[in-house]
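Asks: Below are structures written as structure tokens.
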Structure P
Amino acid sequence: MLLLAALLWGTTFVAQSEGMDYVGPLTYQASRSVLGGLFLIPIIIFCDALKKKKGTYSAPSLKTKKKTLLVGVLCGIILTVAALLQQYGIFLGTTSDKAGFITALYIVLVPVYGLFLKKKAHPIIWVSVAVAVAGLYFLCIQGDLSVLPCDLVTLCCAVVFALHITVIDNLASPLDGVRISCIQFFTSAVISGIAMFIFEEPSVDAILSGWVSIVYAGILSSGVAYTLQILGQQRTDPAVASILMSLESLFAVLGTIVFTAITGTPQMPTAREWIGCVLMFSAIMLTQVPDLIHSKKTEA
């Protein structure tokens, strides 16, 4: 689930950049959030009907409904802030490759947040984080890593995304992940929509002009990927989950290779990108070591 989410996010940076050519960041976020929420409604209905048919459906209690609503709204607020910071960073001048690297720095922040919540990460996980950051650098940064004001905005996005991952880990586990995701999108749509009419001048023509980017980000990047993030995190350690999701940068590179091959102008990875790929896969392999050690101790 987390790998598929990373795959979808990895192909969204370019879509976001193109979307900014037609609408402002608030309009873009509001539009994609509405689509994401609407996309999940029939899925929720279908899943409930399937459970009823199998006889496994049980109506949630009022307490569970309230908690689901609260967690969904909280995730929606945090996600809105993170997404807008990322989009404003790109809008103000952060290149899509640098945005991918800076945003993925949440992999460092998630285990740091865990320390404050008395959730210490295994030492090997910290090594994995360091290796992953090095891999991200080789994958995303082709020139010097100069820091511009727009990059600082994107860095704030990484801080908030790490908070989003931490909140899901601590609050969403016993709840319906699809419903939480749906609520978070409609929350984001309301917040972004109100701000959109205050700070921007949205038009239907502009939204329709960038419909390809908005639909892709709304259904696949939002509706599918963020839902997979919640469902995947309910079954995975947050630090490991963050490293898995950071593979979006790797998939962005691989996606470019596939796209250019299809269009007849194949663009193979550079030596730096090959090094980045190796480091990222090494980091993923390292995250599995603590589980292997635990399994061997259990068997012993």
Structure Q
Amino acid sequence: MSDTEVENIIIIGGGPAGYTAALYAARAELNPLVFEGFQWGGQLQNTTDVENFPGFPEGIMGPEMMTRFRDQAERFGTRFVTDDVDKVELTDGGIHKVYLGDEVHHAKTVILAMGAEPKRLGIPGEMEMAGRGVSTCGVCDGAFFKDRSTMVIGGGDSAMEDAVFISKFASSLDLVHRRDEFRASKIMQERAESLPNISLKTPWAPEEFVAGEDGALEKVRLKHSESGEVEEIPVDGVFVAIGHIPRSELVVGQVDTDDEGYVKTEAASTKTNLAGVFAIGDLVDHTYRQAVTAAGSGCKGALDAEWYLRDATF
């Protein structure tokens, strides 16, 4: 690939948003180039059963779903580079530059699809038991814990929302927060407190997720934030709900972002403040963060880019 060749579309990111954008762009014969990153597939690569994506009535494993997304985009001519972008130089309506080390790629449009990642507690067992009793998505995984004991860790609206949702299935749910005061809105806290199978446990902080003999989660070790007392609670599933971090560091200072680092887009579109630069998926989504909503925004991003290319002059 020549350094002077100008691509129609470069897509940065390889999750459900980026792959869907690639599919639509490829079918529109725009010959997209996707820098999918070493950790291609996004958060679904770390997900086990996916039962809430339409079209898979028996469910599907997260990595298999991402492989299918990728294969479908590739079928129509998408080109993939399994490497992480080092730098971008974005313009307002001109030709954009995307760097892999010293190698530069030029594009008329860039679709940003770097996603977001859940904030982690950073305690022993958290990563080892991901998908084996430890989850970061109550909406995704709550139904797997029907009539079982669960725990949600966090103090904001996301934690309350997860607790309310999971409580529909779980026999019991401990909502654990390291402080006595919650950050959540009063109405969300009252909603959680009103449910008979939810118990608030404060001020306790998780110290370790402890595995059973089968390697799956068996209990959570908590430490009282004031007294230092340690307690172990047997639990079938725990949900870490302490927020997400958008992976926008590549473009901060070039496109507009909000106080949390999410890329801002124009209402009802994927357009950023720079002409020819679009943003999709969890990179822009504070609220839903589902594979199906990410895929939907990927469709929008590709169509927005296609229409921009139709009307722009370079």
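FYI, it's all coordinate maths here, none of it is from the lab. Since we're looking at a predicted model, the values are computed, not measured. Cβ atoms are built from the backbone, for glycine too; each structure is taken alone.
Asks: Compare relative contact order in percent (Cα under 8 Å, 6 or more apart) across structures P, Q and report the one with the greatest value. Spell out each step's value before the answer.
Replies: Details: P: 40; Q: 21.
When relative contact order in percent (Cα under 8 Å, 6 or more apart) is computed for each of P, Q, structure P gives the biggest number.
Asks: Out of P, Q, choose the structure whose coordinates give distance in nm of label points 7 Å out along Cα→Cβ at positions 12 and 180 equal to 4.6 when calculated.
Replies: Values: P: 1.7; Q: 4.6.
Checking each candidate, the match is Q.
Asks: Consider the structures P, Q: one of them gives 3.0 for distance in nm of label points 7 Å out along Cα→Cβ at positions 4 and 20 as calculated from the coordinates. Say which. Write down the numbers at each step before the final one.
Replies: On the way: P: 3.0; Q: 3.9.
Matching structure: P.
Asks: Quick check on the output: 1.01 is Cα Rg over 2.2 N^0.38 Å, derived from one of P, Q. Which one produced it?
Replies: Details: P: 1.01; Q: 1.09.
It traces back to P.
Asks: For FRET efficiency 1/(1 + (r/R0)^6) of positions 228 and 276 (r between Cβ atoms, R0 = 35 Å, to 0.05), which of P, Q scores largest?
Replies: On the way: P: 0.90; Q: 0.05.
With respect to FRET efficiency 1/(1 + (r/R0)^6) of positions 228 and 276 (r between Cβ atoms, R0 = 35 Å, to 0.05), the highest-scoring structure among P, Q is P.
Asks: Given a value of -6500 for helix-only ellipticity at 222 nm (-39500 (n - 2.57) for each DSSP H run of 4 or more, over all residues; to 500), point me to the structure among P, Q it was derived from.
Replies: On the way: P: -25000; Q: -6500.
It must be structure Q, since only it matches.
Asks: Quick check on the output: 0.95 is FRET efficiency 1/(1 + (r/R0)^6) of positions 36 and 204 (r between Cβ atoms, R0 = 30 Å, to 0.05), derived from one of P, Q. Which one produced it?
Replies: Derived from the structure labelled P.
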